[in-house]
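Structures given as structure tokens follow.
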Structure P
Amino acid sequence: MFEKYPETLARSQLVLAAVAVTQFLVSLDLSVVNVGLPRIADGLGFDAVGSTWVIHAYALTFGGLLLLGGKLADRYGRRRLLLTGLIVFGIASVAGGFAMNPMQLVVARAIQGVGAAAMAPAALALLSTTFPAGRERVKAFGIWSAMNAAGGAFGVVIGGVLTEYAGWRWVMFVNAPIAAIALAVATGIPADRLTGGRRRSPDVLGAVLATAGMMTLVYGIVRTDAVGWASTSTVATLTAAAVLLSAFVLVEKTTRNEPLVRLGIFGHRSVTGANIFNLLLGGAMASAFYFASLYAQRVLGEGPAVTGLEFLPLALGVIVGSVLAVRLGYRYAPRTLMVIGGGLTALGLAWFGRISVDGSFLADILGPAIVTGVGFGLALAPVVSVATAGVAADESGTASALLNSSRQIGAALGLAALGTLAASRTGGDPSVDAANAGYGLGLTAAAALLVVAVLVALTVIPRGAQATHRDVDESPTVQRKE
């Protein structure tokens, strides 16, 4: 496809390199602080509840602003938004590393989320429009999914090693050089050729309602660890989120301005199904990282560095799964790979749920980590490809933002809900036995989320959802199977 046009080939390689590094950075920052959170709390004086906002501040701004980031990428240029997001992200990372009190670190993490909300949908939209179909698209999304998954998995490893041997501040500083590399590569990408013509004014009210609604929803969910689901504040916050999001839908249906998201995009069963699948996948994996990390440190008594290294099998499994997704993507439909990948991930998490107080790395972590990692890697590329294939070029940023948003919202909702479930099992008992029981229940519940995700893929995504691979050159010996 590209070989006949050297200039196009060079641009496509620049886009792929920039997007790969960017996605690694975004995923890395979702998990790099997890293992180091106890040291961060001690170093800056966070209380037990306050320290969780090191994670939640990033998730709130990232998930809440993704739709706006996708619309801005479509309107003002994906390259421009990518560069802007990388600069904001890099500066915020350095500022967070120099934080002298809890508020400074939380604010820096929130600004990191703003940068990520700009660069993540812009990067994925660049990838989707640069590789619209065929073998090149399969390979490109395979590389993207490998970097996406490896960033999250290796983030735990890197975070543990840095926390133990360099200090917790380096879990923030490490982002800056990666952002600089991505910025240097992305600078060489030619500016977007945006569609001309007169445009309607952007739907500012819709942007405000959508952002406020999602942020309020995530805020209400993550606070349940401290105040409970039935508390007045939780009910009031979730009610406010429902009102804001309902108002957003109404505005999007009636606005005369350019809508933040064309609601007709949800008429595509593939787009809707992929986003529901991704939401459940995000909730399950965020919870799994959290519970498995706590199990290694609080039950098995491992330090941050050892805990991080024990996640290496999962990281390697993700890479193996991503490679398999590329190879199998030429033969099997995306929905089939989502079902297989989701099923393997559910199996791995159910195995994780059998953790024991008297367990060990070999008995309780290694096997389930490999199975979970391979399944996760196998599912990522197909779900991304299904959610963005067939979408109009001027809505690719919006579709990308929806997918990223579903993962972030899923992670926040899943971690809060399963965290509450795990806490209910312990009943306030501080013993290791109680903690182990809670973590095991949380991991088993995460497996159940993946079972639901597989059912969604089978029932919501149509059998003919194969736009990603429809243009792949097929020979008589290479036929796709449903």
Structure Q
Amino acid sequence: MKNVLVIGVGPHARRSHLPALAAGQRDGLVGTVRGVDVLGAASVRTALDSDDGPREVPVTPIEPFPAGEHPLPQAVRQTLDGLVARCGIDAVVVATEPAFHMVYARWALDRGLSILLDKPLGVRAHASTDPVQAGAILTDVDDLIAHYDRARRHHPDVLVSVQSQRRYHPAFWRLRDLITEIAEATGCPVTSVQSFHSDGQWRLPDELLDLDYHGYSRGYGKCAHSGYHFFDIIPWLLAAGDASNKTADAVRVHAEVTRPDDLLAQLTVTDYEQLFDGFAARNQYTETELCAGLHGFGEVDAGISMAFTRGGRTLTLATLNLIHNGFSQRGNLAPAAALYTGNGRVRQETHIIQQGPFQALHLRSLQTLVDDVAGDRYTAGGDRHIEVHVLRNNRFRPDWKPYTRLGHDELTTTADGHLAMPTQQSSRRRSMHEFLLYLNGRRARHQMRSDLTTHRTAAALMAGTYLSMAHRFSGASPETTLSLAPALATLPAQVRGPEVIVR
């Protein structure tokens, strides 16, 4: 059994990582679990849920330090090194604020420790307003991949797996199989993708300035919060059409965003005083003070246009709409304690994929999140509301079925006959379980769905999106073009793995 160190034991880790590790302990895959967090961010001991009674994870405090500091401050490094030595740590889960992912991942790789890395791979403060910081998102990833390469030369079994859970979701597995089938039959790649995600995170004007958790004050927002999943899933789906031998070598990106100060044009302070009794008494800011204080904050919503090209000709058009400020079930003036996992959030997600004249795929998910405080649940269509619609051109191929609907039950059974619940939480658990299987020698490297080396295209899309935002903010043209030429061609095949996507 392997001993695991969790760096960052905030609400996300307590909801996802720690219960998954408890399941690993029950399955005989995990021995000791230890936690680390900055002073004041977590209790000294954090409960770890278990079916056979509550267990607790000792959490060691460390002093806060600025994002982007590299290497780790000496005191922090000594604390972590001491935990690794005393507890016999074999692997690390990095679940901190995204701006700190890189520094912890480099530290772990330098010590030959395998990593389950939370999304996104990394982000820079002020990425949405400073082109230098936006471009550094991709160079940071390239540096981390280089660290990974060096670590594997000395520790051949070391692994970095990224918890991008849609790669572990049965509905997305089905989409990939359907895309591959048509690509092999027709030579046609994916030609259009429209993706949409909203999580209904409604924050009131003073909260935009005062609430820090998953906020916007660091100069980034939605695209670095949950947006990375979609920067990842679009090229992951496009790769399913690689049987057509038509793959992109560049991408053009254009982003338009709504920032916190823009929200004050949609609903003013006066509007809020009329909408909520007590808001005027609580709010200590004038609208002018809010606009000044929110200037330069990160994006709340983003509309992103992407064109994947080969030799200057467009293969695939993609649009990605990522919004926090969407339909919500929040109705209370005071924010809930669980700002990100509760507070009235309702998730809406759709993907529409076209494969030329041959196939259209529509995925719709209206699964919701539990309000961790009130204990209620808004069920837009029920917790089982996920469906995939498959349309095929049976006048071209009479043996194709013109329409198929795959609902919750059909998506629960995988092609190999196993049961896999089609929910995001279950998919996160599968990601952790796969990582633990690998650590215990029960899963081979080539079977891993989310090796770090397969994420460079996603990092390029995220960097390109932030470059577009930053250029717009500084008054330059918001269109950005990035090369998707293989950056890992010099890596040995056993490092790249069989499903590397580095277009």
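Which structure, out of P, Q, was Kirkwood radius over Cα pairs in Å derived from, given a value of 22.3? Source structure: P. Matching task: 18 is the computed value of relative contact order in percent (Cα under 8 Å, 6 or more apart). Pick the structure from P, Q. Attributed to the structure labelled Q. Mean count of other Cβ atoms within 10 Å over residues 281-288 was computed and gave 28.4; which structure, P, Q, did it come from? Derived from P, not from the others. Each of the structures P, Q was assessed by mean count of other Cβ atoms within 10 Å over residues 33-40; the largest value belongs to P. Have a look at P, Q and say which one yields -9500 for helix-only ellipticity at 222 nm (-39500 (n - 2.57) for each DSSP H run of 4 or more, over all residues; to 500), as calculated. The structure behind it is Q.
Distance in nm of label points 7 Å out along Cα→Cβ at positions 385 and 441 computed as 4.0: which structure among P, Q? Comparing all candidates, it corresponds to P.
Read-outs: derived from the displayed coordinates by stated rules, not from any lab. For clarity, every value in this text was computed on a predicted model and none was experimentally measured. Cβ atoms are built from the backbone, for glycine too; each structure is taken alone.
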